[in-house]
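Colleague: Following this line, the structures themselves.
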Structure 1
Amino acid sequence: MKSTVLKQTIKLNDSLIQPILYKLEHLSQELGSNIWCLRDDLTAPVFGGNKTRKLDYLVADAISVRATCLIAYGGQQSNFCALAAAYGSKYKLKTTLVFPGTKPPILTGNLKLCELFGANMQFIETEDINNLHKFAEIISVNLNAMGERPYFMPLGGSNSIGIRAYVDLVFDIKQIALQQKVWFNKTYVAAGSCGTVAGLCIGNSLNDLVLGEIIGISVLSDTENVLSNMKILTDNFLARNEISIRGFDFNATDSFKGSHYGAKTPEAEEAQAIFAQTEGILLDLVYTAKAGAAIIHACRKNNFSTSENILFVHTGGKGSFFE
């Protein structure tokens with residue numbers, strides 16, 4: 001019979017902080033709703049963000065299996081790749097990163113960070129993420145043939161090991177919510193590779209739905225793909241950990257994505273300005289500003305009652321400010 005209790009796991013503690021969660025008083029007054037924020041942009045190392053929590057678990061696993069190198073892939077301004085390079089440098093794990101397109105003559109933003117941390121950067125002429133995955137796998141096979149022990153990490157660190165970070169995080173959020181006497185009706189979070197969203201949904205189900213309905217704001221694919229990826233990730237996690245849950249309170253939308261991944265939209269630019277000018281909080285235009293735009297849109301349509309509490313999960317992305 002399956003349990004509802006998670007098995008113990010190994011992790012590093014490089015992300016450093018316990019959850020920082022507080023009400024955005026000025027933004028709440030501006031929008032006429034009760035908006036709270038989980039500041040996961042304040043984790044360490046580098047510029048923080050949700051990928052640090054995932055890498056705490058992934059790199060701990062890499063060390064436990066005696067890996068000698070890390071392999072990751074993503075867009076040229078991938079937060080995950082930059083942070084993977086930082087972890088690899090710290091733990092003496094040679095890091096190879098695979099990016100689409102050609103190498104820019106001048107490296108900026110996260111690419112500059114990857115260089116600073118000593119990562120081996122490979123560029124492949126494709127925009128198809130599946131081609132990147134295949135090319136990264138070929139590199140892994142070649143390194144293995146050369147006597148290395150590569151540790152292959154999926155897009156955004158989104159697998160059963162990486163998403164455990166956000167399953168566990170909800171247990172901490174619940175304790176803070178109990179202390180502050182607040183329960184959330186809706187939680188907004190940007191959804192790319194869907195690992196963070198999947199972890200939050202599982203953790204939410206194991207913690208009395210403290211996050212309320214979780215709404216994934218897609219930045220990468222259409223709504224149908226988000227729901228499909230969510231199912232794959234959650235099914236794999238539940239099977240790996242031999243646990244059962246009652247189901248999810250989850251929804252998703254691709255209405256704020258723009259024409260393509262990384263597209264700068266007027267709604268995101270407005271959200272970036274509003275969060276900066278009311279709370280001094282920086283949102284990036286690829287991920288968090290699109291989740292912020294969804295919250296602003298819902299507030300303006302009077303979708304929330306005055307008694308409801310809305311949580312915004314700030315997943316980071318400050319590296320893009322130096323692009």
Structure 2
Amino acid sequence: MYDSELELRKALSDFLAEDIGTGDITSNLLIPQESISKGDIVCKSSNNNNNNNNNNNSDSGTDSKVCEIVVSGLAEAKLIFEICGCKVSQMVEDGSAISNGTIVMTVSGSSRSILKGERTALNLLMRMSGISTKTGQFVRRLGNLSKTVKIASTRKTAPGLRYFDKRAVVLGGGISHRERMDQLILIKDNHIAIVGSVKEAIKKAKSAYPSGRKKIECEVTDYQGILDAIDAGADIIMLDNFTPTQVDNSIQRLKKAGLRDKAIIEVSGGVKYENVQEFAACRPDVISIGSLTHSVQAIDFSLEIT
């Protein structure tokens with residue numbers, strides 16, 4: 001989404017401007033301009049932090065086992081502090097497993113500058129680490145199946161944060177799927193309702209983009225829809241809100257008919273940590289999960305002045 005570091009810096013500068021306004025009046029009042037400080041950014045989340053609501057919300061992402069924290073957003077946090085004029089030493093790499101108490105970064109420079117960048121840097125680091133941690137939990141849940149069945153994000157991201165949300169999913173071991181509507185033709189239920197049928201919708205898409213210049217994905221709700229999508233030439237077929245049994249039956253029928261390899265099979269809707277193994281055992285190609293990014297439980301980090 002950002003084609004250069006310059007564009008990324010501009011986005012992060014805008015985040016800073018949103019937080020700073022006309023200036024940090026508290027720090028400017030209390031801290032001399034010449035004051036110099038150093039601080040550590042420390043993980044404050046225990047390894048089972050994401051289990052807190054498991055009994056009440058089965059889509060929260062985990063079981064009772066200890067959860068590995070996967071840090072992401074360090075590159076962005078580093079750049080935010082550098083924009084503020086600070087010097088930064090990154091102690092671990094994005095995508096690394098960390099635990100409570102891990103120092104992930106040290107920041108030094110003007111005390112005012114450190115405090116100016118603190119909240120923006122931490123907010124992004126906490127959100128991205130929450131996403132990468134949850135993604136990692138789903139990927140590890142699949143075990144060896146994760147080699148062939150990929151966990152994917154969706155476009156259910158916070159406006160303005162899609163690049164960062166999607167990057168966090170990748171750092172957690174998932175794949176991005178499409179970032180924008182111009183990257184892939186994705187025919188959903190409302191398109192079909194307006195156009196009239198799966199076949200007609202795919203036909204229109206293929207006539208507009210011949211020779212596969214744009215991949216075509218089509219959402220279906222039953223086995224006949226799968227057959228219609230394959231017959232019309234869809235590249236990817238999304239099984240929307242199928243149960244694991246329905247997914248398994250559909251894929252087995254496609255295999256018997258010699259049609260399994262005609263399209264990529266994606267499962268979407270109703271996927272939770274508790275049932276993702278059942279879906280993966282059916283051997284789809286992709287499992288897309290909206291809750292990776294639309295229901296984020298942040299990993300806590302804090303800046304401690306040393």
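Nothing in this text is a laboratory measurement; each read-out follows from the coordinates by a stated rule. What you see is a predicted model; the values in this text were computed from it and never measured. Cβ atoms are built from the backbone, for glycine too; each structure is taken alone.
Colleague: Say we calculate distance in nm of label points 7 Å out along Cα→Cβ at positions 116 and 228 for every structure; which of 1, 2 gives the highest result?
Modeller: 2
Colleague: If we compute distance in nm of label points 7 Å out along Cα→Cβ at positions 148 and 276 for structures 1, 2, which one ends up with the highest value?
Modeller: Once distance in nm of label points 7 Å out along Cα→Cβ at positions 148 and 276 is worked out for each structure, 1 has the highest.
Colleague: Output the label of whichever structure in 1, 2 has the greatest value of distance in nm of label points 7 Å out along Cα→Cβ at positions 164 and 212.
Modeller: Largest value of distance in nm of label points 7 Å out along Cα→Cβ at positions 164 and 212: 2.
Colleague: To test your reading of the models, identify which of 1, 2 gives 19.9 for Kirkwood radius over Cα pairs in Å when calculated.
Modeller: 1
Colleague: I have 1.47 for Cα Rg over 2.2 N^0.38 Å, for residues 124-171 alone, calculated from one of the structures 1, 2. Which structure is it?
Modeller: Structure of origin is 1.
Colleague: Another question about this same structure. Given structures 1, 2, which gives the highest value for mean count of other Cβ atoms within 10 Å over residues 140-147?
Modeller: Largest calculated value belongs to 2.
Colleague: Thinking of 1, 2, which structure, once distance in nm of label points 7 Å out along Cα→Cβ at positions 12 and 260 is computed, gives back 3.3?
Modeller: 1
Colleague: Comparing distance in nm of label points 7 Å out along Cα→Cβ at positions 68 and 180 across 1, 2, which is largest?
Modeller: Greatest value across 1, 2: structure 1.
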